[in-house]
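Colleague: Listed next: structures, encoded as structure tokens.
Any read-out appearing in this document is the output of simple, stated calculations on the displayed coordinates, not a laboratory observation. Remember, it's a predicted structure, so these values are computed and weren't measured experimentally. Cβ atoms are built from the backbone, for glycine too; each structure is taken alone.
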Structure I
Amino acid sequence: MKKEIKAVVLAAGKSKRMKSTSSKVVHKILGKEIIHFLLDSLVESGIRETDIIIVAGQNLEELKRVVHRNVHYAVQENQLGTADALLSAREFIRDFDGDLLVTVGDNPYITAAELKKLIARHREIDSQCTFISAVFPFTPPPYGRVIRDEKNAVTGVVEELDASPEQLKIWEVNSSIYMFDNKVVFPLLFKIDNSNRKGEYYLTDIIKLLKERNYTIDAVKTEDYFISIGINNRWELQEAQERFNRARLEELALEKGVTILQPATVTIEYDVEIGMDTVIYPSTYIASGTKIGANCRIGPFVYLSNVEIKDNEEIRFEKQPTNYTNYTK
């Protein structure tokens, strides 16, 4: 019989590098909050909403206003590190005799396909800790480096601040997406200390504790290093917008029969419907809630949000009156 799975999403960050009064996980990419990308992937991978726990901090009420899902919440009172954040969810996991998926809330790149691969590998080898790693083709961001022995077995993860010059040459990093055998891992969380340069309780230290007790540890290398990238500042948010927008435009062109001219200048958010044979001209932004019929001509230099445009309409910058007969808000 397969073990049950619960998921804990670590989302208590204060968003300092985002330079915002809002939590970074509620900032939007194409009209969709960052945390919803992750939650969608968790549900698509087979995890029920009622088995998801979001660890919040001072952003608890903000998250509740945005998420609108049947999930649970735990609160990390002080920012003492990722292991402390996971322990903040002890009410929901202390007696759980199943597999625990732990991830971060600021990563929109995590896909259901990658999560399914992680879950399958974890169960295939009956592991106590399996995590996703990524090998960068260039010097990686300041993430924990995956340490392996001469047999290529994982022996630990070292955070960049605590890594030696030799360890910093390693380009395989921890993605902060874990599967744990909860009955083994949960008691060991209390043994993690904060003897590091930041004085925090690192969840990555669980790997060393498991290794010392001869438990099974494995890392699943993802083919797409973007899987490991979180959104920490406005520029990374913009990079995510560009990446997801290109995929969105490609989907509309190949699957919906929409022509998009000069796609580098066109943005189309999620929750937008566009009919077949419609042409989107350059320098056009179409925001969520918009419905466009078939065989329309939209743009150039047009912004649309939460409106409905019927079939065969032409909406251009120089022809936009204040009211349309066939254009309803």
Structure II
Amino acid sequence: MDGKIATIQDVARVAGVSTATVSRTLSKPSVVSPTTRAAVLDAVEQTGYRINTTASNLRRQRTGSVIALVPNLANPFFSQILAGMSSVLTEAGLGLLVADTQSGTDPDERLRHFLVSGVADGLIVFDGTLSPQVLDMPGRPPVLMACEWMDRNLPSVTVDNQAGARLAVDHLVQEGHSRIGYIAGPEGNVLSVARQQGFTAALQIHDLPLRADWQYEGDYSMDSGMVAARRWMAMTDRPTALFCASDEMAVGFVGAVQRAGLRVPDDVSVIGFDNIEVVQHLTPPLTTIRQPRNQIGVRAAEMLIEMISAGSLSGPSEVIDVEFMPRSSVGPPRA
């Protein structure tokens, strides 16, 4: 362009379209045809046109960013979800900021800060333990819950946690188990409650005992799975199979019993929940319930973008199906 700064009119001329079509392609690429999108993007490259996102956001009173509030950034469960979110937000011209709700002394105050600071056009919250009253402040941006949820009518993207627990119990019963235990998540956590409800309902359907001494406390960590394994090994009358409310607890359980000289699934069968990357590389690979994490991230981003575009604090909720992943950590009980 002979050293001149390219304009949107230059892009329109090279692409053979109107300036409105260029603007629409760059702001909402999904609404134009693939042919038009390719022509405009090629013209952008040829002309060296650069979008002034700062000016555009100022005109629309937007920041151009979305914040994801995650309860534990070290948890590998969130990686694929954040990747799915980022892919959608990037295409829409939005940046993704990620913050840990548990990194400070007061998670509710951290949420309040992001709601009033004006640093984001919307929030995707993964922590259901935050106080819903914080969201009552006027002028807050749109908020969507992902994976977990609050006791509040907020739009959300979740999976069918109860169905996942039922699938786990059904498989153990099919393998011949009638003595089935459970490693729970944190008390009061919405996921823990839903998965325990599904576990309990499945035992009732199969007319199997729900024994309190076969239910072990946990907090979704590997350490709590290890502690549950020690309790299990100390019992003389113990279950032949365990359903764990998270893969990390299942990993901790399996590691502890193997170090004690016991074998999975010969001495105990184990099923997890989440399908984090590491579990298929264990020995044996872990049977688990798969959450389609990339899909969760994609839908969460798409739904929040719709709320931002509409200037609305409300929106629909969506429940995504889980998938049973049979592997080698489950076998028939010993005679």
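Colleague: For which of I, II does mean count of other Cβ atoms within 10 Å over residues 248-255, calculated from the coordinates, equal 14.2?
Modeller: I
Colleague: If you don't mind, there's one more thing I want to ask. Have a look at I, II and say which one yields 72, 43, 39 for Cα extents along the principal axes in Å, as calculated.
Modeller: Of the options listed, only I reproduces it.
Colleague: Computing Rg and Dmax of the Cα atoms in Å, for residues 128-311 alone gives 18.3, 60 for which of I, II?
Modeller: Only structure II yields this read-out.
Colleague: Continuing with the same structure: Where does the value 0.85 come from, among I, II, when FRET efficiency 1/(1 + (r/R0)^6) of positions 96 and 232 (r between Cβ atoms, R0 = 41 Å, to 0.05) is the thing being computed?
Modeller: Corresponding structure: I.
Colleague: Assign the value -7000, calculated as helix-only ellipticity at 222 nm (-39500 (n - 2.57) for each DSSP H run of 4 or more, over all residues; to 500), to the correct structure from I, II.
Modeller: Derived from I, not from the others.
Colleague: Any idea which of I, II comes out highest on distance in nm of label points 7 Å out along Cα→Cβ at positions 64 and 80?
Modeller: If we compare distance in nm of label points 7 Å out along Cα→Cβ at positions 64 and 80 over I, II, the biggest value is for II.
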